[in-house]
Structures are given as C-alpha cells and as structure tokens.
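See the structures that follow.
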Structure I
Amino acid sequence: MVAGCCGNDTKFDGASLAFKRTLIAVIAINGTMFITEIIAGIAAGSQALLADALDFLGDTATYGLSLAVIGMPLIVRARAALIKGISLAVMGLWVFGSTLYHALSTSTPQAEIMGAVGFLALVANLASVLLLLKYRDGDANVRSVWLCSRNDAIGNVAVILAASGVWASQTAWPDLVVAGLMASLFLWSSLQIIRQARAETLQAQPA
C-alpha cells in the first residue's frame, strides 16, 4: 500500500514484486554507470566525475542492501537504512577531502569528456528517478533509494555545468566547486536518512 493511502500512516516497506523488479533495474543502471564514469573520470582528470562515479558505486551497493532486507522486520530495515546513511556521510567527507587535495593541483580536466559522460549519467539517473517516483514516500529503507537517485540526477546536471565552466575558464575550479557541492549534498541526504532510520528504530523497539 502506498504511504498515507486512505488515512493509513504506515510507510510502504518495499514488499512488492513491482518494487523489487524496479530496484533490480536501478541496480543494473548504477553498476553500469559506475564502470563508465570511473574510466571517464580518470581519463578526463575530473574530480566531479570521480565523485559521481563513487556515488554510483555506493548506490549499487546500498540498493543491493535495500533489496536484501525487503520484507524483514522494521528494526532490520531501519538499521540497514542507518548503515546507508552513515556510508553516504563517509563518502561525502571523502569527496570533500579529495577535492581539497586536488585544489592544489594545476591540471585542468578535459571538459569534452566531462560534458559527454555527465549527460549520459543524467539520462541514466533520470530513468532511475522516473522508475522510483511512486515509491519516494516509503520507509527509511525505500526512501533512501529515492533520495540517492534524486541526488544523482542533480549531481549530473552540476557535472555538465562544471564541464561548461572548465571549457570557458580553462581552469579546474568549476570542477572542484561542483565536487564540493556534491559532497555537501551527500552529507545533507545522509542526515535525512539517519534521522528517519533512528526514528523507525525507536518505533520498532518494544515499549
């Protein structure tokens, strides 16, 4: 049942064949894009692309975790969401640190590769967002999948803008700024996931 339907406040827990099939499709999309972007990010020397590739990898792993705990008790699903929230925070901190380190570098990323791969990633993530749209108000485990996919689409738009900035300025700063903004988005989303997961953990515990 969809969350809040007919006055019912029970959050959708993902226990439907349609959602499981959707999640498997999204996992395949993310895994494919991780391989594509990690190769392109290294070739282009782009921190923004590498950050986005890392995000695809994290999503592939955490979506697999989401799929594994579907149908389990609320306490298990909430703890899985908590793990995902913490891992997203760690990823955000890593991207921040890596971006600061590369701010000392004078190399300029290849804007053409950034733009082309960023557009391809945007198409992939928009497809994921559309597939997951009707599940965006589920429990912490389900909602974390929606938040991550939404963040990815926003990040891809930012990568494309960064590519334009690199091409126009012939400097690495637009790439570094976007990588920093993506790290901030990771941290903000991790906070939302952790808050909901903690609330559901308390809800699931016996009085």
Structure II
Amino acid sequence: MNKKRKAFWLKQLHQWHWVSSALCLISLLLFSITGITLNHANDIPADPVTRPLEGQLPDSLLIVLNQRQSGPLPAPVQQWLDQEFALDSTGKEAEWAPDEVYVALPRPGGDAWLAITLDSGELMGEVTDRGWIAFFNDLHKGRHTGTVWFWFIDVFAVASLLFALTGLGLMFLHAKRRPATWPVTLAGLVIPWLLIIFFMH
C-alpha cells in the first residue's frame, strides 16, 4: 500500500473510530457493568419492595370502561390510573372477563398488575420494585423496555460494530510496527472457543 493511500485510510479509520467510540462510550460502560451484575445475579442481594394498590374507579369512568370489551383500557381510564397511581398502562393489552378486567404492567426493574371489577369499579393490584441493579439489568436485556429502547440497542450495536471494525482496520495498518498485533488478536479469538470446548458442557 503506497503512502498516500495509507494516509487516506488512516484518516478515514481514525475519524470513524473516534466518532463511533464517542457514540457508544457511555452505553458500552453501561452494558459492560451490567454484564458483570447479570453474571453475578445470584451473588447480589435483592430486596424487592411491593406496594399494594387499592382504589375505586369513578362512576363516570366505570361507564366508559364497561363500554369496552377487548383491547387496552379506554384512554380516560389510562389517564386516571396515571394520575392516581403513577401507572402507565398506555397501549397495554387488557384481559377481559365477564366480571373484571386485568392488566399486567411489567417494567424494567419491577412489575405491576391491576384488576378492576366491572360492576363495582373496585380496583386492586400491586407494584413491585426490585431496585436499581435490576432496572439496569433489564435495560441490558431489553426486557419490558418498549420500542424506543429496542431500536436504541440496535443503533448501539451498529456503533459498536463500527468501533470494532475500524479498530481492526487501524491494527492492520499499524501491524508492521507492532509485531504483537496479530498474536494478541488471534488469542482473543481462540481463548473463548477453548473455554467453550473444554469448560462448557
């Protein structure tokens, strides 16, 4: 490779390498740390806090609720639940029975559910909070995180791939001056496979 062409590729790879590293730096730290916490989930004590829910749906909303027999809760009922109990049930499918409606509200780092009796409007349920570590672990897994976080993980994965591939390109261009480049890279490829072959059953 001539000097002019090498200089061009060095400039391009350095540019894309630092841009991709800047984009995924914080997320890479987050996913690395939560990778450790997930790997040691059984060793990290958890103390879930459960809060019971009890209430009475207003008569005007009970009429609206009884006009629906499938799908999510009506929008006015969703707004009331958000105001009264800080429960976001937007778009959540409800399970409708002849006498009650039930909604599961899983969330990162916790869980919730509620049931409303259709003839009286009596409401009961629970909200469970498993703590910050569980919250970030669920972000790592994309568990109950919604569409926006789903796409964010994909964008982060592409940025991480770009970071890795531009790093590989830079290693290739500098390999002549750094004899350990390819042995160390090969070790990074071989060691995980050796661990899988000999220590995983």
Structure III
Amino acid sequence: MRRNRVDPEGELHAVPQRLVWMGNRGCLHDSEGQIRRHHRGRRWITCVTAFRGRQRDPMPAGRYTALFFLDEATAYAAGHRPCAECRHADWQRFRALWAESFGDSRADAIDAALHTARWDGTGRVLVPVDPPQVPAGAMIRDAGGPVLRTPTGWARWSFNGYRPAPMPKGPVPLLTPAPLVRLMARGLPVQIDPTAAG
C-alpha cells in the first residue's frame, strides 16, 4: 500500500480508501517508491483524478508523487491550491479572489505566500482563531484531531469521511492556511465530502 494519502495536517498515510482529488508537492519518493521527504518546492497543487485520458504510475521514477485527498477541504487544509492546467476555471476564480485580497496573483507569488503561511521550516504554521470566525470549508485542530467548519456546523474529519462534532471552544489552531481562509470568507467555493452533511 502506497503512503500517498494526505490528511488535513499535510501528513502522508498508507490507507486503503480511494479518494476523490489528486495533487502533488514534487517528487517525494525514491526509486523504490518509498516516501523520503515531506515536500519538494513551494508548488503544492490539487488536481482532478482524470484529465484528458491521461494515466500514470502514482510514483514514477524521478517524477512527482501523486497524492490523494478525501475532498477539496482536506486539500486546502493541507495547504494545496488548484492546478492551473486540469482545473483551469477553478484556478482563474482562485487567482481573481487572490488578486482582490492580496494583490500579486502570479503563480510563483501565490505559491511563495502559501508556503510561508503553511510551513515554517520545521512544521505547520498554526494561527489561533475563535471558532465563530472560521468560514465554511476551513479546518481547525482540536484535541481529537482535525475539525471542519461546515455550512451548518462542525464535523470531525477522517479518511472515511466526517461525523458531527460540537463547536470547538476557542481559541483553537487554524489548520487551513490563513490566506486560504480569507479567500473562503470572500466566497471561494470548497468541495466538501457529502458525509459532512450529516
């Protein structure tokens, strides 16, 4: 079993679930298909799992490691953004919101800003936040692990989906990088696994 399933903390796991989004953050594996690094570079993207009939090995030698996410909310929490090729319309919408919120919307500038917001060189950047300020689609960390703010409440994350959770008591660490949370508050659409509905 490959260790290429991503949790909201951005960590990689070997689990059997088939997940609905793909992405990458560079070549993380060695020639034997073993994960050797957390990331390579600043460009962390989320892709669709099928695009123009392309098929590839998830861990080809010397090429990017295919990563998989339960839903887009998980990918955003981990710090990934839409791919400019296979998700062109999503990328254009994302860039437009970014430009309105932060200015420079070139891919390299966005990737640099996101990298600073998610990773401090040794681990995740966690910003304290009051739970009522968290927009739908964003995640926080509490004692039991990642919790998603849904349009109607809160739901605890797992690779099998979500289950209802009470409102966390704040302040709590924000898992979704702060720039992405700001875009969500400004209307960035976020696909959430249907299990979060109830």
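A value of -28500 was computed for helix-only ellipticity at 222 nm (-39500 (n - 2.57) for each DSSP H run of 4 or more, over all residues; to 500); which of I, II, III is the source structure?
Structure I accounts for this read-out.
Between I, II, III, which one scores greatest on relative contact order in percent (Cα under 8 Å, 6 or more apart)?
Max of relative contact order in percent (Cα under 8 Å, 6 or more apart): I.
Can you tell which of I, II, III yields 14.8, 45 when Rg and Dmax of the Cα atoms in Å, for residues 40-135 alone is derived from it?
Among I, II, III, the structure yielding 14.8, 45 for Rg and Dmax of the Cα atoms in Å, for residues 40-135 alone is III.
Kindly point out which one of I, II, III the value 13 was derived from, the read-out being percent of Cα pairs over 31 Å apart.
Source structure: III.
Each reported figure results from applying straightforward, stated rules to the coordinates on display, with no laboratory input. Only a predicted model underlies this, so the values are computations on that prediction, with no experimental measurement involved.
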